[in-house]
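*Asks:* Take a look at these structures.
Values in this text are rule-based calculations from the coordinates and carry no lab data. Note that the coordinates shown come from a computational prediction; the quantities given were computed from them, not determined experimentally. Cβ atoms are built from the backbone, for glycine too; each structure is taken alone.
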Structure I
Amino acid sequence: MPEIKLADRQISLPPGSNLLDGLLAAGAQVPYSCRSGHCQTCLLQNHQALADDDPACCNLSPEQRAAGWLLACQCQVTQDLDLHPFDPRHSAVPALITGQTRLADDVLELRLRPRGLLRYFAGQHATLWLDEHLGRSYSIASLPDQGELHFHVRLYPHGAFSQRIQRMDNGQTIYLSNVAGNCHYDPDWHDRPLLLLARGTAVGMLQAIARDALKQGHSAGITLIVWQRSEDSGYWQQSLQSWANQHPTVTYLTTTDAEGDRLLRRRGLVARNTMALVCGSPAFVERQRKPLFMNGLARRQILDEAFLGSQTAAVDPNHG
């Protein structure tokens, strides 16, 4: 059987088995979150690079692949591996906590000031590390020129990350890494209508994308629609409405699951050249694709970002 070295441990795993599952079953401490290769929390570094087309590193940058990084959740064990864990203290950007604001009983706005160079677009996501064992991926709800990064953090009763971060004080340091994601504004869209569909904390990143579009001179209309469980269950509504009222080209709407499909079928809401950005849980993202296709949008006109950890975070202390 292939031999897996991780730090000071040596573990034998069956060929074809999943690396993350095998390491966890053997009692190894490997941070993880989404298990789909999206959040990059389970990064490990092999002593030599895997093939570029190996599923374990397909979602990584060329620089990460060349350095031997792989995603444990996507790695099928086929050979011996000599692995080293990701250490945010040496491989990530430190950031100071500059503020925390409750946007709702279960949503926290976390504000951070990086203490190093960090390139990003509004709407991309980054991994936030509290230590070498605890990291979570969150979407960026601010613009690069603000000087601070804003994140909307859902608070789960048993969430390891969210319960700990809300007890931290301003001035304390956490770490940022793995900025990635294609769900951000493209200046080539300047004369195309934008349709932004959000559920839950995804509204933070989509509002940031809309603000970025306006700053870059977007001339067509922008429609932001937020799904809520009920009419009074949303958060941040007054701030969003006030912001939308300041911009004649922006329309802000709220809806529910029962009314959302009917809303998307409204005549004139979706033009043939619309760019649609859809963000929320995997089920929400999947549900919105059909009405968008039925409105004549091609696959290339729909960008989505699924918040993969949100479905398990409420029940699993390794999430949230």
Structure II
Amino acid sequence: MTVEQFISRLTLRHLRAVVAVADAGSLLGAARTLNLTQPTISKTLKEAEIVAGQDLFARTNRGVMATPFGEALVHHARLIVTQLRHAYEELSDLGDGTGGRVVVGTLITATARLLPDAIARLHGERPRLLVTIVDGTNDVLMPQLRSGEIDCVVGRLPEYREREGLVQEVLYHDQAYIVVRADHKLARRRKLSLGELANERWILPRPETTLRRQIDKDFRDAGVEAPLSMIDSVSPFANRRLLLSGDYVCIWPYEIARDEELAGRLTILPVALPSTFGPIGITTRRGGRLSPAAEALIASLRTTARTGAYARHGRRRR
């Protein structure tokens, strides 16, 4: 089969089907996603396999799993479907310029103020804009960004090894702070060392995250074994509730920690984590075309970061 024949025979219907099957892990789940019958999905998948000349999925005890050929096609199918969505949104946006849709991945560092402030600013210009926020960590969000499921990611920029195929833009620098509830036994201490905190009840980011590796490094640099977490979590809502209800110690970005301390709920402990000082910014897919709505959100993020308190918080705390 020639390239021209492949292009003419593989349709958008086939592409949507293989993506749905991959996401659902079963033909029945894919059928529900696309509002089709299972026999229809099965027939469409078989047609796609005939065009590809390969088995795209293998049956398992738990459903179906993509073969190496299937994984390759699913990757490109996602990008194609995403670009078609962007085309629709761009054409619609050219009509009035007040709407559009953008999917943004966010890390805890951007959730407290930067992203909400940027969205509120942008809604003044685009009142009909739909923003979908996807929370997560770099190891979850970056693959979604590469596949086109997410338009951009806002938060702590990933390490070098995670940057392949991505473009990064620094907005400001932030540092993580150690916090406890206001009436915690350590809250009134004016001087502390990491060694004194090693055996506390820690809430920490998951071990595979950049921030966790930086925290562990600071403890090792201080000659102290890295703390063992009681809870692995980056959820600001869950972590806040845990801090207020128990004797936990947690790591929070400056913006969240400052607001909670000013409100009298939490206290920032007087001990630094210098390795956590790093860039906060925007990550996009290299070579990808952003929709006007996504471009507008990125512009609002730049303006918000430049004019807000973020720009003034660029000093390393020691």
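*Asks:* Given that Rg and Dmax of the Cα atoms in Å, for residues 148-187 alone, derived from a single structure, equals 13.6, 41, which label among I, II identifies that structure?
*Replies:* On the way: I: 13.6, 41; II: 16.4, 47.
Going through each structure in turn, the value belongs to I.
*Asks:* If FRET efficiency 1/(1 + (r/R0)^6) of positions 44 and 244 (r between Cβ atoms, R0 = 41 Å, to 0.05) computes to 0.20, which of I, II did it come from? Write down the numbers at each step before the final one.
*Replies:* Working: I: 0.40; II: 0.20.
This figure was derived from II.
*Asks:* Using the calculated result -14000 for helix-only ellipticity at 222 nm (-39500 (n - 2.57) for each DSSP H run of 4 or more, over all residues; to 500), pick out the matching structure from I, II. Mind showing how you got there, number by number?
*Replies:* Working: I: -5500; II: -14000.
Computing helix-only ellipticity at 222 nm (-39500 (n - 2.57) for each DSSP H run of 4 or more, over all residues; to 500) on every structure in I, II gives -14000 only for II.
*Asks:* Using distance in nm of label points 7 Å out along Cα→Cβ at positions 92 and 172 for the comparison, can you identify which of I, II gives the largest number? All intermediate terms of the calculation are to be shown ahead of the outcome.
*Replies:* Details: I: 1.4; II: 3.3.
Structure II comes out on top.
*Asks:* Which structure, out of I, II, was mean count of other Cβ atoms within 10 Å over residues 124-131 derived from, given a value of 22.2? List each step's numbers first, then the result.
*Replies:* On the way: I: 22.2; II: 14.1.
The read-out comes from structure I.
*Asks:* Once relative contact order in percent (Cα under 8 Å, 6 or more apart) is calculated for all of I, II, which comes out largest? Mind showing how you got there, number by number?
*Replies:* On the way: I: 15; II: 21.
Across I, II, relative contact order in percent (Cα under 8 Å, 6 or more apart) peaks for II.
*Asks:* Moving on. Out of I, II, which structure matches 1.25 when Cα Rg over 2.2 N^0.38 Å, for residues 132-227 alone is calculated?
*Replies:* On the way: I: 1.25; II: 1.34.
Among I, II, the structure yielding 1.25 for Cα Rg over 2.2 N^0.38 Å, for residues 132-227 alone is I.
*Asks:* Rank structures I, II by FRET efficiency 1/(1 + (r/R0)^6) of positions 108 and 220 (r between Cβ atoms, R0 = 25 Å, to 0.05) and report only the one at the top, that is, the highest.
*Replies:* Working: I: 0.15; II: 0.60.
Top value of FRET efficiency 1/(1 + (r/R0)^6) of positions 108 and 220 (r between Cβ atoms, R0 = 25 Å, to 0.05) goes to structure II.
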